[in-house]
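Here, each number is a calculation from the coordinates, and none is a lab measurement. Predicted model, so just to flag it, every value in this text is computed and none were measured. Cβ atoms are built from the backbone, for glycine too; each structure is taken alone.
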Structure 1
């Protein structure tokens, strides 16, 4: 992952996922479901936002709700883990939604590692990240000037 500290722009270079599919009846279909779930997690973390103002939606359509497209997605390395279960059909499990669950937090943690700033608000849009970067710089500056004053007393 790369984060541009001047613009707040995030670029995910690649995603690696391992998902327990139970028995993968149709591995190609399972891979597509996992990639779709990963895409949901990327959108949740970086772009999808419902804006409300005064009880009214300001994002009334998917044209304003920024869902990632195939052009927005990095290469995804998918590993299907097969541990059949007796409760699923032919030993299979659902795989689309489970793949979305860890993706957002993993992206936010990678951003936090890159910037040394904890990201607590989603989506982590360039505007939100730039605000956090500037706040962090101001806090460091204030802390440094406060320490200088203490040292001079």
Structure 2
């Protein structure tokens, strides 16, 4: 049996075919209408973490795929997340923000219905250090801290 071979999705009308029956069967030929439907494939973003205050920039290559056949493949996707901003908080709505993959680019993608799977970008708290600065004061005397006269004898420095 021979006929036209199709490798992409679509409707193919009036495809010729033939059958060589050899010595036991009659030779036959004709046409057939073919339809090749799209297969399902998936693009899943890669999860990641960051520390509060950091900004995440996506290159478009932070993903995994499944379901693609042969040489069909995804080279990049658009990735977005509200958690990527340096101002994304650890508290509500954080610490977990969706990383949303969309708009796959690649080869042979028209052969697929592509499903996109969101994952999380997790925001970790930033470490802060507080150091007490030693000060001396004589009993009964006012201390001059921060440019004014005040009773405290110590000051604090915070680093974030």
For relative contact order in percent (Cα under 8 Å, 6 or more apart), structure among 1, 2 ranking highest is 1
Structure from which 0 was derived, helix-only ellipticity at 222 nm (-39500 (n - 2.57) for each DSSP H run of 4 or more, over all residues; to 500), options 1, 2
2
Origin of the derived value 20.3, 75 (Rg and Dmax of the Cα atoms in Å; candidates 1, 2):
1
When distance in nm of label points 7 Å out along Cα→Cβ at positions 91 and 115 is calculated for each of the structures 1, 2, which structure yields the highest value?
1
Taking distance in nm of label points 7 Å out along Cα→Cβ at positions 35 and 123 for each of 1, 2, the highest value is that of structure 2
Read-out FRET efficiency 1/(1 + (r/R0)^6) of positions 11 and 99 (r between Cβ atoms, R0 = 41 Å, to 0.05), computed value 0.65, structure in 1, 2:
2
Structure from which 1.00 was derived, FRET efficiency 1/(1 + (r/R0)^6) of positions 51 and 83 (r between Cβ atoms, R0 = 25 Å, to 0.05), options 1, 2:
2
Candidates 1, 2; distance in nm of label points 7 Å out along Cα→Cβ at positions 43 and 75 computed = 1.3; producing structure is 2
